[in-house]
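Every number here is computed from the coordinates shown, using simple stated rules; none is lab data. If you're wondering where the values come from, they're calculated on a predicted model, not measured in any experiment. Cβ atoms are built from the backbone, for glycine too; each structure is taken alone.
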Structure I
Amino acid sequence: MTVAENANERRAMPNASPSRATRAELYAALDGYLAALKARDPERCAWADPVYHTENNVALAIGDGLWGTISGLGSYDLRFADVESGQVGFFGSVAETREESPFTVRIKVAAGRIAEVETIVVRAADSGLKFPDPRFEHKPALNEVLPPGERVPRARMVTLADGYFDTLQLNDGAIFTRIHPHCVRVENGVQTTHNPSLTLTAVARLGCEEQLRLGYYRYDDRLRARRYDLVDEERGLVLARAFIDHCGRLGKYRLADGTEVDSPVRRPHSFYVLELFKIKAGAIEQIEANFITVPYRMPSPWDERCRPGTDAG
């Protein structure tokens, strides 16, 4: 699929609304939700009518899924808010019995009530790609409030994030965004750039743009169903949602430097990802992502065609 074709399917910030909840109010809604989740008591939350709730790309009733198995929340707390669309996001970790997992949640608040909850829990027992020893560490760059001179307009932030996905799709070395030379990417709690000790990929020792210029991720066939629901202009953060499709047909291929490599992906499957981009002075400075493996080309329940009571087409 070309960049132009992809543009036709993108939905940039579809949930924007005149809601003007303050950052403090959105953070309070997040804290209330997390406290209720930890207590396994959804009655503690003020829910909108209707409310839409998903966990790991499946629509669930409030109180189902993680609500019944959570045993604790970790100390990692990366939060951000979009006062224009009335949304708040969170990266942390969640414990279920003996396992601590990376955890992301996006919440939409309307008139003081929770109207949407989208959650990813990266449970190692379910992972098709297992990341070793996730670490949940405070990241100064992601928590920094940008001075006005280093902020980027909202639409431009989405363009830069979307350009990263364009770069990743059928990655051949062309760069369609701007990336800071020292950009760090963390996926499922593991640093996957500038990390020579990580053997999960052959390019983990390299920086983010170096990896992409090599064309290592050629096996990422399609970055589809892209949405950019939450933009925190004050912090320079864009939360993106997408699927990365892998058909698994690619075998050997050559990197931009001529090196022949074997594709690590040899079966059809997709990744469902919530990915956070830090954009500072017009470039991507840091990336944090949580993703899970789902069936190949699985649709999103957030697609209007899949909502209850609508024609699935």
Structure II
Amino acid sequence: MARSRLFPQLALFGLLILALAGVVGAEPGETTDPAARRYRILMLLWRGETEVEAGFKAYIQEHNLPFDLIIRNADQNSANIPALVAEARQLKPDLVYTWGTPLTLGVIGPYDQANPARYLTDLPVVFTMVAYPLESRIVPQLASSGRNVTGTTHTIPAESQIKAIRAYRPMNRLAAIYNPTEPNAVINIGELRKAAHRLNFELLAQPLPLDANGRPDANALPGLLAQLAAREPQFFYLGPDTWVSDHRQTITEEALRHHLPVFTSVDRPIKDSAVLMGLVAPYFHMGRFTAFKAEQILIERRLPQDLPIETLHRFTYIVKLPVARQLDLYPPLAILNYAEVIE
């Protein structure tokens, strides 16, 4: 009788030892419950945090996603990218987030030259704010990157941009300046040239002169704007060009001084410069969409190469009435039916 009572006690003691062994064997901060796991995302930024990252964080909070963010900034200097790649290899995050074309290319390389000794190839990567992922050879097709990469793009087709301009007023001459050292900017001007041929308008595209260090010369901006305005374009164009966007206030103020309305295809200049109107993919929504991609990879366990590279399904047409008043160039009533009007 005494022996029979001992066996259940020994069995219970054995189960207790196994349970304790499971707890002791777990690494600090880890859990044996997959549903309670947390994921680390290394966010590699080109010029610090933007509205894109605000949208990314908002999506995480709203959906209560178990994501911990590690944020690093390249400070618009490609020379800083190798150190960021080296740190990513050391940290081994669950996902790497990259912002913009120069940074993304520096981290993962062109799809046909992705040398593992130089670029990240074993960690999943989600990129955002890459204007032309095909033309910059980040991916061979939008349906699939063919590698451990997916992402979002904020680029609006050139023809859609021109139609947005012409909805506001007739246009047969469009002016632009661009940074000839920035791949995005050069590709974008190329797309506009194609659109000019198809849609029958003249593109006045002026590359920025470079200083002794090979960088665009900001002192040349007033003269360039004056030269372009003298050729009487109906609009000045601000596209996906980081340097031009950084100098948006000077550019738009000079354009306004020459009574030249400014159209933009990117969200950033709308907020704080004298842009008249634009057709944009809002940065905040781009961030939310990119966080959705991260959720698909980390929570739904989908492979990046199985997720297409996409943009937003709807763009926002924006008109700034204070600038319209200064130019005495009010929008047609039809536009007010669908535009977001900023007072």
Structure III
Amino acid sequence: MRAVQVREFGSYELADLAEVADPVAGPGQVLLDVHAVPLNFVDLLVIGGKYQFLPPLPFTPGKGPAGVVCALGAGVTALSVGDRVLAMAESGGYAEKIAVDGSQCYRLPDALSFADAGAASLVFDTSWFALRDRARIQPGETVLVLGATGGVGLASVQLAKAMGARVLAGISSLAKEGIAREAGADAVIDLSAPDLRESLRAQVHAVTDGRGADVVLDMLGGDIFDAAIRALAWRGRLVVIGFAAGRIPTLKVNYLLVKNIEVSGLQVSDYRKRRPDQVAECYREVFGFFESGALRPLPHRTLPLADFKVGLKMIEERKTTGRLVLLPKD
């Protein structure tokens, strides 16, 4: 089969597409024909040797592939050959086949094509755990999503709406307002406004009758975190998901005490390892929302497996709009 091979940590330009032996499903595993796999910023970190969980060399990158079960390992009874599934594999997705634990596979609803599932992979589960587990969202609350037009951001806007929240979309430019509104945002917060420390809070207060946001999901960090935490309502919760803005912020914790607010972090891979039952609950709800029409597939662009470097370069240079998905069968 064809698979991307990383033989040394560093630039993705050092990786190549090679012919390798087909994997074999071991005990508890299934073998998938991979039909779609997302390209993610985290893939650059893994390939570069900068991620907290690194596979042994050589390896095939690619998290969260979608495909068809083509063989069952010993002891697998919950799945059948021919099932369409999303697999929460931590690596190995940039390939035509992958062996993955059956317990990490979730049957896809008919409402999702493989490409749609690839676009949803790793972003809707991140959003779900941020909202349901870390922020404990309640219907009627106001959620501010920072970086609302990125992958996790767009998923969070849709999912928060499906969960009954009012959603404010924090966007880097008002030129992106249409994207945020299309995803379901009730209002937009301009993160490019002057004096962000004051203007972000003023914008949030203006659309919440001075109350502030009950929940903030922060994919950005840096100065935006510093401004956003001031926009939390009393007993508000901010969830740290990433630092796309570059700087990892710090916080004087007396501010948490004065406003009775919480700051928590989310590393969703830990849930896949430590709380598989909760991950299954996540996908039951997310896929149910897709089936009911409460969620819609994210905008995405597809590429053949051979163009993996093209896609990673676009992500590295921040030239993507929507999600990028590899189709190994093309």
Work out the source of -12000 here, i.e. which of I, II, III gives that when helix-only ellipticity at 222 nm (-39500 (n - 2.57) for each DSSP H run of 4 or more, over all residues; to 500) is computed. II
With distance in nm of label points 7 Å out along Cα→Cβ at positions 165 and 213 derived from the coordinates and found to be 3.2, which of I, II, III does the value describe? II
